[in-house]
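S.K.: Down below are the structures I want you to see.
What follows is calculated from the coordinates using simple rules that are stated; it is not laboratory data. All figures in this text were calculated on a predicted structure; none of them were measured in a lab.
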Structure 1
Amino acid sequence: MPITQIAVSLNSTEESQLRAQGFRKDKVNLNKGTAGDRIHLWYKDESSGEGITRIQFSYTDDMAKGLCDAGYRKIDKDLNAGAVGASVYLWYYKGSTEADVAITDLYVSTNATDESQRVRFGWERLTCDLNQDTGGNYIYLWVQRETQVYIGDITATSTWISDVDLFEKGYTRMDDNTNKFMAQDRVYIWYLLTTDEEKAIRDLQVSTNCSEYNNVQQQGFEVVNMDLNRGTGRDEVFLWYRKDGNDPIKGLGMITDRAVRPYKEVGARVLKMTQVSSACGKFTFYLSFYR
């Protein structure tokens with residue numbers, strides 16, 4: 001059955017209220033590994049009613065504006081309440097584009113091994129750490145849909161100008177900035193789902209220098225016209241795709257070093273993208289995808 005309602009509880013009183021309303025509780029504390037409030041996700045799956053088709057997150061005002069203007073509904077509960085990280089909010093949408101396929105189940109992962117098992121069974125990971133900047137566990141929300149979906153298109157943005165247009169066309173924003181921890185442009189990758197296997201992207205590559213750029217281009221890949229290192233002054237990094245050969249790609253996401261090995265062990269492809277520095281050290285971002 002499709003999930004028709006989502007809610008968030010920040011305390012035991014709210015938990016009791018949602019339980020009385022017939023919501024089901026996910027057992028994972030979204031603040032796991034921090035000193036923040038105990039926060040839980042709740043949902044209803046019903047045979048009647050319009051199903052939720054897309055879920056996004058915001059942790060800046062600019063991210064929130066595009067979602068609001070595109071008609072997404074905000075759950076006004078900070079998923080980092082009581083912790084030191086950024087305020088993270090969940091938004092959901094009930095759409096009718098070709099890319100809108102009802103969500104039938106949710107899962108919250110708390111470590112890389114847990115994540116890799118979701119990949120293994122074909123779940124779709126939403127690319128936002130719900131413990132954003134807290135130092136706690138890496139917490140990700142995963143969704144399962146009523147029919148098989150594939151990645152039909154991919155693009156990237158470095159401004160907020162086209163957010164509403166992309167959301168209205170059915171695109172999903174991967175809510176993790178490829179320039180994370182940098183003061184430069186915020187760059188986000190977007191993908192469009194399709195249920196038509198014939199429309200699916202079948203291979204992805206990343207180029208991190210001029211030599212790799214030329215090599216990938218000669219292999220017949222199409223470039224996503226956005227430097228994932230935009231504004232940093234470092235080597236240009238480009239994402240490439242093609243729609244011929246291989247099995248269709250069912251899902252993709254951004255991961256860091258901690259998840260590379262578990263993802264590879266379950267058959268995901270992992271491509272190095274960018275490296276950034278923070279107060280906690282250096283992080284390398286990878287694009288992962290699976291067929």
Structure 2
Amino acid sequence: MAAERPQSSPKAIKFLFGGLAGMGATVVVQPLDLVKNRMQLSGAGGRSKEFRSSAHALQSVLKHEGIRGLYCSLSAGLLRQATYTTTRLGIYTVLLERLAAPDGTPPGFLTKAAVGMTAGATGAFVGTPAEVALIRMTSDGRLPPAERRGYRNVFDALVRIVREEGVLTLWRVNLPPGYFRDDILCHFCASMISGLVTTAASMPVDIAKTRIQNMRTIDGVPEYRNGLDVLLKVIRHEGFFSLWKGFTPYYARLGPHTVLTFIFLEQMNAAYKRLVLRA
């Protein structure tokens with residue numbers, strides 16, 4: 001008698017597919033991430049405001065760095081997804097399975113929320129080193145040649161950051177700040193609506209995170225003392241609404257990245273069930 005095939009994917013496959021889905025989405029939206037970071041760093045360090053808008057930032061990158069410039073930090077973006085998304089989705093899936101009732105009934109809302117926060121916090125901790133490298137690599141092209149860090153790739157960035165600034169630098173700002181069917185259209189609309197609120201609320205924190213992760217230490221004195229110092233200096237020197245620099249590319253990236261991640265994830269799960277589990 002033939003052995004029964006497993007009815008669900010192994011945990012390792014769930015981790016793998018989660019990371020691959022996030023990486024696939026990153027390939028699509030990476031230029032938006034670069035433009036968002038450039039906008040948030042525009043005016044930092046006492047420099048004059050470099051970009052009038054997100055479109056101007058995109059035009060400047062294409063003019064001075066070419067299409068390749070839009071993907072200069074792709075290796076860091078992919079590593080961030082390979083670490084952060086793999087960990088977050090994997091832990092979320094495993095914990096939900098473990099906490100489900102014996103008959104397969106999923107846990108309640110509060111339990112799901114706690115699982116989501118746990119998975120998100122763990123993923124953020126694991127993915128922060130790659131994000132620090134990502135912020136620095138996306139910002140390099142805006143600096144004068146003499147001031148550029150010149151990281152060759154994400155692994156070169158990580159090694160040099162540890163060697164030149166210490167291992168704890170990799171974890172800067174790692175504190176956690178009835179008309180639709182359940183289909184792709186529903187997921188897209190929900191992601192874009194929630195993304196609008198999330199973007200508006202989180203942009204000031206995100207700009208503080210971006211600048212701290214990119215800051216230099218000159219003669220032993222860091223450019224910023226903490227996140228609040230960043231916000232106060234931005235408001236004082238660049239204006240209150242500068243806290244929302246890069247809003248358009250950040251918002252344009254957030255919804256599609258979520259949708260694309262889950263589309264890729266569902267397609268890989270479906271293919272695995274069809275080809276491996278024969279379900």
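S.K.: If helix-only ellipticity at 222 nm (-39500 (n - 2.57) for each DSSP H run of 4 or more, over all residues; to 500) is calculated from each of 1, 2, which structure is the one that comes out at -22500?
M.R.: It traces back to 2.
S.K.: One of 1, 2 was used to calculate Rg and Dmax of the Cα atoms in Å, for residues 14-61 alone, giving 14.9, 47; which?
M.R.: Label of the source structure: 2.
S.K.: Taking Cα extents along the principal axes in Å, for residues 110-205 alone from the coordinates of each of 1, 2, which one would give 41, 35, 26?
M.R.: This value belongs to structure 1.
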